[in-house]
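Undergrad: Given below, in the form of structure tokens, are the structures.
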Structure 1
Amino acid sequence: MTVDVMTRPAVLILLGPPGAGKGTQARMLQEKFGLVQLSTGDLLRAAVKAGTPAGKQAKAVMDAGGLVSDEIVIAILNDRMSEEDCRNGVILDGFPRTTVQAKALDDMLRSTGQRINAAISLRVDDGAMVERISGRSTCAGCGEGYHDTFKPPLADGSCAKCGSTELTRRADDRAETVASRLEAYHAQTAPLIAYYDAAGVLTSVDAMAAIDKVAGDMARVVGSVMS
């Protein structure tokens, strides 16, 4: 049987720690190239709600308090990628997380005549990332975002947009928490970076640069594999 690969989307993977800007960059890539960002959490919820065969399997596992297997996640991903809105390509968010999952994903893609077109690693400086994330705060009144160094509130500590003096910080944005999350990310993701580097599809982008510079670098990578 001949597989028509043109009917299947390009597959892109973004690798990067919390705060590296994956969400922002994924949205920009979606707008520029007509891609669809797929997160495993959203996929599972949608499949369960739709009552697909894989969704029913996932629901049974979750109702029993278990973890949904890689096989079920990949089946749900395969179903979603065959839908019309994914025809230009997809950006995988949060999957794969391990080399075992990466190999299972490769097997699924081969069965449909596909492969990973690009894995983009958002490279960060850990010390700067701790400062970037731990300095964030949000106005409780209007949701405006601030940063101790890069975008402080007014001199009296109030919001420049609505005047509220109540600025909040997320509990997981504390410096020690951020450092721990970065350490865990590097331990978990280093094998994936090596895996996709060996496969010849890895590109590293400096995520500490200005947003527009990062976006331009990523757009060049994606444009080259979609042309």
Structure 2
Amino acid sequence: MGVIRDNVFSKDTYGDRTERLIAIQGNFASVQSELNAPSNIVEWAVDCETVYSNLLANYSVTLNSINSANMLLKEMETSIGVEYQTVRQLAKSLYVDNASLIADYGFNVPFPRRRSEKLSRVEQVLKTFEHHKSIAITPLIPEFVIDRLAEAKSKLESAIENVNLKKLEARHNGDVFHQRFDSDTKMLNLLKTWWFATMGKDHPKLTVIEMVNPKKARRRKNI
């Protein structure tokens, strides 16, 4: 953790901001009798660190949940590739002498790399199977492997939707957190201005709210 050595609140790291607000929430009441700050500062100081930390925690949780959702997505994408290749190899064995049936499924060309194209190819396989089944093509690819492919497709689509939802949630929580960060920055500046006007820049208790005399301001690097 860095040691707070200036009052440039807009440049606070998340850790700097936490330290400042912990100090203010914990110590403000002890200096208010001298400071006599207005009600908006008093009300903010009561739970400023609690509110900030809760919003930061929510934002962090959603960011972590995106990572978990992306890991699951990769797993499902691998799974659909495995199931597709199983069906493809069976079809090529069954229709070794009938290239047109293989082409119906799209098994005559490589499996796509792009996720959306993979889903389209699998959809082609599923629809072709149903068509071949309806016109009594024989031999027919075993239905149980088609069912597994369909399940893999469903799981991949669900994983994609889940990632999108997590990203949307993270964007929302991020917006709420950053709005709070900015509003806290304004309150910190207001508190500083009030303190300097009423108690002076050299008051020894200034450090209890993690602020410094601007003449002595400097910031140590995090180590």
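Quick note: the coordinates plus some simple rules give every number you see, no bench work behind them. Owing to the predicted nature of the structure, the values given are computational and were not obtained by experimental measurement. Cβ atoms are built from the backbone, for glycine too; each structure is taken alone.
Undergrad: For distance in nm of label points 7 Å out along Cα→Cβ at positions 16 and 56, find whichever of 1, 2 sits highest and give me its label.
TA: Working: 1: 4.0; 2: 1.3.
Top value of distance in nm of label points 7 Å out along Cα→Cβ at positions 16 and 56 goes to structure 1.
Undergrad: While we're here: Compute FRET efficiency 1/(1 + (r/R0)^6) of positions 120 and 200 (r between Cβ atoms, R0 = 35 Å, to 0.05) for each of 1, 2 and report the one that scores greatest.
TA: Working: 1: 1.00; 2: 0.00.
Evaluating FRET efficiency 1/(1 + (r/R0)^6) of positions 120 and 200 (r between Cβ atoms, R0 = 35 Å, to 0.05) on every structure, the highest lands on 1.
Undergrad: Still on this structure, I have one more. To test your reading of the models, identify which of 1, 2 gives 27 for relative contact order in percent (Cα under 8 Å, 6 or more apart) when calculated. Could the numbers behind the result be given before it?
TA: Details: 1: 27; 2: 45.
Label of the source structure: 1.
Undergrad: Quick check on the output: 0.25 is FRET efficiency 1/(1 + (r/R0)^6) of positions 96 and 144 (r between Cβ atoms, R0 = 30 Å, to 0.05), derived from one of 1, 2. Which one produced it?
TA: Working: 1: 0.25; 2: 0.90.
Structure 1 accounts for this read-out.
Undergrad: Still on this structure: Taking Rg/Rh (Cα atoms, Kirkwood Rh) as the quantity of interest, name the structure among 1, 2 where it is greatest. Kindly include the intermediate steps, with their values, before the conclusion.
TA: Values: 1: 1.01; 2: 1.37.
Looking at the calculated values, the largest one is 2.
Undergrad: When distance in nm of label points 7 Å out along Cα→Cβ at positions 48 and 64 is calculated for each of the structures 1, 2, which structure yields the highest value?
TA: 2
Undergrad: For which of 1, 2 does Cα Rg over 2.2 N^0.38 Å, for residues 24-87 alone, calculated from the coordinates, equal 2.27? Walk me through the intermediate numbers first.
TA: Values: 1: 1.23; 2: 2.27.
It traces back to 2.
Undergrad: Consider the structures 1, 2: one of them gives -26000 for helix-only ellipticity at 222 nm (-39500 (n - 2.57) for each DSSP H run of 4 or more, over all residues; to 500) as calculated from the coordinates. Say which.
TA: Details: 1: -15000; 2: -26000.
Label of the originating structure: 2.
Undergrad: Of the structures 1, 2, report the one carrying the highest value of mean count of other Cβ atoms within 10 Å over residues 32-39.
TA: Between 1, 2, the highest calculated value is found for 1.
Undergrad: Assuming 1.4 is distance in nm of label points 7 Å out along Cα→Cβ at positions 104 and 192 as calculated from a single structure, say which of 1, 2 it is.
TA: Numbers: 1: 1.4; 2: 7.4.
Here the read-out was taken from 1.
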